[in-house]
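Visitor: Below are structures written as structure tokens.
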Structure 1
Amino acid sequence: MRPTISFALALLAGAVSVFAFAPFGLWPLQSAAFALLFLLILRAASSRAALQLGWAFAFAAIGCGTHWLYVSLHDYGGLPAPLTVLALALMAAILAVLYGLAMAAASWLIRRTPNQALATLMVMPACWMLADWTRSWIFTGFPWLATGYAHTASPLAAYAPLLGVYGVGWLATLVAACLTVLIGRRQFSKTAVALLIMIPVAGIALQSVMWTTPLGKPLSVRLLQGNIPQDLKFNLDQLKSTLNMYQQMVSETPADLIATPETALPLLASQLPPSYFGQWASFTKETGSTVIVGVPVSIGPGIYLNSVIGIADGNANAYRYDKHHLVPFGEFIPPGARWFVELMQIPLGDFTRGSLLQPPMKIKDQWLLPNICYEDLFGEEIAQQLQAAHMRHSPQASILLNVSNIAWFGDTIALPQHLQISQMRTLETGRPMLRATNTGATAVIDASGKLVASLPPFTRGTLAAKVQGMQGQTPYIVLGNSTVAGLAALILLLFWWRVRRRPPLAS
């Protein structure tokens, strides 16, 4: 096959793989897309050609899957359309290099291994998974559309409490490698067939395992969705209306927990009218409710935090959580990038990071741990907070709360993709996730990753539900990503060691 045709097929396969994720949910397409990619790499003329194919697949997948960034940069940021397209293409191209290098390494090892079918099964998925994992922390991390997220409702979902999203992605690409072996090679086909059967069957069997157990009584919750258009959110003429709206929505009906979206109040807490939080404090004293409100906070000259404040039992400062994992260009300006930020007309700032380990807030029988918007992409950080509490014999969170404002991305697939990310966090931790968002998806997800209730996006409303908190440790909380990353690295080292002990079989 001509290299140009192979390259075009890799681009197509990467673009098609996006349909495996929300809102489409066609997860079997992912296996087919990866099987095609792996087959192209096995038939590539060199490791360099494999690098180009891996890069093409990832470039198309990341570029197509995150096209919604165009809305924030161009529609709301005012960045010229050509420069926006160039910036997004450059981002996808840089991140895709990780996958190109991974596939080049896989090709190099496979071509030098006598049993190439076995090497395909062992090496190709491990390399891809390590590229996914590296993308979660390099340049502060952007793991959106990591392979495993496509499987929140597939037979592989039950592996999440054991292996996390990257382990699920590893198994997904292993299934694809089995298909590749069966299609492209005759060696080791019995093992490929066995794995194709065992992986999903074991996943179905694991669905009956309960890693966590109920704690206390369920909470009544009210999650607010203000639906403030992003182009009006920071408009001074809109400000009074926003403050009045949330004042009314919070006070409408008591509940054990009432939560607003991220930066629901688009002023520093210190700039709000003196009586604003006082009215909510009185409300919580009278009704026994707890209010969690998203608002930026200043704790000193030039020190700003993206925070949520907890108001309970008449205390307007009962709790505060400060966002730890900040968004590059959105919440902090990377060194040397101020010129780019100044091209946009977005009210950005340099926020200060909160502590990684922050305590949960007690609400009746439950302990609530917030995370803010982008933070729920980093499952290991949430797991670290739960594990740290366990090691200190401190209260562990029994319910997770994500507050977000992704109105920046308009009416795009970013909203259901973010909901799917939250579903993966519930699977990994065995805890429910509440989502209070500005435009969607405001939702309640139970501890098994199932969507219990949600509001229609781009509507103003309140989602009322009962939520049962959970206690206990999943293996993922204890081990994080270290198990799968370490095992994959060990496999590759063993194959490399064997290759070093014998002459190459092919150039």
Structure 2
Amino acid sequence: METETTRKGFFQKFLDIIERVGNRLPHPVTLFALLAVLVIVLSAVISAFGVKVEHPGEPGTMIEVTNLMNGEGINYILSNMTANFIGFAPLGVVLLTMLGIGVAEGSGLISAVLRGFVMAVPKRLITLGLVFAGVMSSVASDAGYVVLPPLGAVIFAALGRHPLAGLAAAFAGVSGGFSANLLLSGTDAMLGELTITAAAIIDPTYADGMNIAMNYYFIIISVFVLTLVGAWVTEKIVEPRLGEYTGEYREKMEALTSTEKKGLLWAFVSVIVSSILVAMLVAFPWSPMRGEDPMPVIQSPFMKSLVPIIAIMFFIPGLVYGKVTKSIKGDKDVAAMMSGTMAAMGMFIVLSFTASQFVAFFSESNMGLVLGVYGAEFLESINLTGIPLVLLFILIAAFINLFIGSASAKWAMMAPVFVPIMMRLGYSPELTQMAYRVADSATNIISPLMTYFAIIIAFAQKYDKKMGIGTLISVMFPYSMFFLLVWSITLIVWMTLGVDLGPGSPILYQP
């Protein structure tokens, strides 16, 4: 057993406290169920007091908390329970992606690729590469949550390092860096449209001149900032704290056989051919999944179809590799690999049921909107300006993010409130959106209510069966803290320099 030979510093003691407290929380399934019940009860209490706010996007329209404990509320709960579960966004994303990954993993392709990767890449660059891949994965929407953390764990295990450190590094890149990329993604389109709509509340003319690439320059720089920070936190804080891995899971580092190399070659050829065919769906003016100008790729049916495309892009090379190496002899083997993957996802499916009810109940109650309005009124009342105002908004958004997992849901709630306020104080909608993205991404990795938090716990329990909410939060907290700190400083420096955040996207708002 590992013994502690050095006195722990304050920060390590703080992380230990987070771990102990968090692990005393109920099982995530129970926690989400309790939160759903709490929302129902609070909706009745707050509704009884007649709390009302004016809808920020519809002047003169009053919004009140919906009572979920009366007859109408109970009818909503029972009649929509199935729809809430089936419509829970991460459920379909995870299960569909895992079907393709199951074939790639079951055939031996993923293991062979990882062994080749580990043997070819300098060890000092693996952490940087893993975090960078995580940050860049946001171009594929939410699929990075499912693909990279388990791969990161396996890579670190193959190197003799703690697999949870690899999982944490990948998760930090995927979730903490979700709003950074070298390419525009669906996130830019989704958040940008909400921001433009919110800006039109104050100035329709200004909103007409906005574009969804409004944060593009800043998110490019953010990729390199977060990659360096994430790698440093992994190697200097997280990995030393985890110590030597003493679990049962081990990844063998055997050299690739000639058959495996042949399988990898043909799998690579299949990836190239598949990539060309996929590109033809969107690359040309006649492509069937191409969107309309001015951004025919970003705002297109193709971007909305990335999850099944990614599943196919795992399935095809996995199938080819399996046929070449004889690990797949027929369709029964493929079906067995897929069903085996689904069997391993049982806990996530149960978690999705309770989590989906909580998210749906909270939205239906209107408590999020009421909370946002009261928060905005407070922000306006203290009359802050400049950097302190932006920092306070980041902290408020980060706090709200701990309780509402969906980035689009939060921004749909917050944009009509905060964008007009910041515009009245002289700051552009583009800046407000970027400040929100910094707060949202940096604290995603420590929010148990983030929709993919449950599956990360499921992945981690492969290496530590005692892994709980508190342990995972304590592992991820250093990433969240340093991402939020360094990213906020980067935004402040950007503001001070007065550089546009994206094409035609200034820092200040000028009517």
Structure 3
Amino acid sequence: MPSSERNRRWWVLVTMTGSLSMILLDETVVSVALPTMQDDLGLSTAGVQWVVNAYLLSLAVLVALGGRIGDLIGNERVFRIGALVFVLASAACGLAQSETWIVVARVVQGAGAALMTPSSGAIVTNAFDADERGRAMGIYSGVSLIFLALGPLIGGSLVEAIGWEAVFFVNLPVGLAMLALAHVTLPRATAPPPAGGRIDWPGVPLLVIGLAGLVLGLMQGRAWGWGSPAIVALLVAAALALPAFVWWELRARDPLVQLRLFRSRNFRVDTLVLALVQFGIVGVSLFGSIWVQDVLGFGPVTAGLSLLPLTLPLLVLSVGTGRLYDRVGPRVPVAAGALLVAAGFGWLAVALHEVAYGWIVPGYVLIGVGLALVITPASTDAMNAADRALRGQASGVVQTMRQVGGTLGIAVLGTIIANLMHHRVSEWVAADPSRAGDVAEIQTVLANPDAAPGHAADASVIAMLRDAVTGAISSAYWVAAASLLVAAVLAGLLLRRIRATDAAGGAPAG
């Protein structure tokens, strides 16, 4: 291959990796800015939640549609459109003056991300030959996950140095740089769409209603109550719309999602493993940050730095695990990696009770090494299992499964933590009802370290609440470990030893 072409595809990788990093960063960078945003914009409690949820919901619901559009009109073109939408929406977020403004801007930002994400994955996969694809996807996935994990640290630094607006305005120079690189590195002309290809418009509302009902129901289950009419209605809508979508897609002339992708055993297993990994990993990115702040007293920036033992192995090993996939296929690295992540969660579940940061570091290292072994090989193998013409859809399906897995993880693990904490506190108050007011006051102090405790802030109440937080998160980590153990078993038993190879105009490799 000519030197210029070789250089071009590596610059394509830089562009797509930077873009995915920006998208994943926006999933977590906002969290530490929420208190300041609430004060400045007068956000309600529900509004605070929707600053986060609006982005995640829009991305989860629309990413499969974004993949289909990319396959029809060209992934390069859709990437440029999505990047422009994302940058403009980020500017709108930073300029927001009200709750409605910021929530709507976050919805549009998520829509831009839903166009960029599957297109970027397809572009990287198509730019590299099969023998180099694992290495390239290792860089693409590994570096991006670093920014997902470092979101709270970056967000805390920006808020402290500049203000909450900076967590959105930082996307402007990065996004414009990615657009400029895309202008130089991506081809102007795209491959013609498949003959007769078109958007399956009847399938769009079925998919959107089904995914929106599922994701929103899971997001809001704890806040609204799992038995509330709204949650029941959302989950019933999902239970009706998603099977109807599958039924329709199997009969549609130009389906929105090519379900024949799932004929490949490796594609089925890879996507399920990635969903299970995402289910578990929210335990570290969200609840781990809560634990070091509420129990160890870390600030937001220090809490972000505490994840370095997890993120550094990802950064160091992701390229190597891509090469390992190129040599040995997916079964060994994916199964071994999922097992290591499960072991890491098990370690954390035990070590949290030591109430010392040093004890949790080995668990973070195990999880980081395991993630490096899972994410790159499974993602690369899933893309390899798809025809070139379907890689936009394949990337969209993979990202949809990951988003749903992460949302389910937040819902299930969060519910476990909330219920166990409530049970522990209720037992303590039942033993001494006069202390109920003390508990309410200390809960406020734990949630807001800047709040000044009153006379009731004695050590016994604080110790009880911190013990409740530790026990609840420890139990959630055991559930996360079980999900990763299931992923390891699936990978070890069902993935082929050899990697999925490019299909030559036929069905995906099985």
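Please treat every number below as a calculation from the coordinates, not as lab data. Note that the structure is predicted; figures quoted are calculated from it, not measured. Cβ atoms are built from the backbone, for glycine too; each structure is taken alone.
Visitor: Assign the value 4.4, calculated as distance in nm of label points 7 Å out along Cα→Cβ at positions 155 and 203, to the correct structure from 1, 2, 3.
Guide: So the calculation was done on 2.
Visitor: Thinking of 1, 2, 3, which structure, once relative contact order in percent (Cα under 8 Å, 6 or more apart) is computed, gives back 26?
Guide: So the calculation was done on 2.
Visitor: One of 1, 2, 3 was used to compute helix-only ellipticity at 222 nm (-39500 (n - 2.57) for each DSSP H run of 4 or more, over all residues; to 500), and the answer was -22000. Which one was it?
Guide: 2
Visitor: A value of 4, 19, 30, 28, 13, 5, 1, 0 was computed for P(r) over Cα pairs in 10 Å bins from 0, in percent; which of 1, 2, 3 is the source structure?
Guide: 3
Visitor: Could you tell me which structure in 1, 2, 3 was used to calculate Rg/Rh (Cα atoms, Kirkwood Rh), for residues 315-386 alone as 1.44?
Guide: Structure 2 accounts for this read-out.
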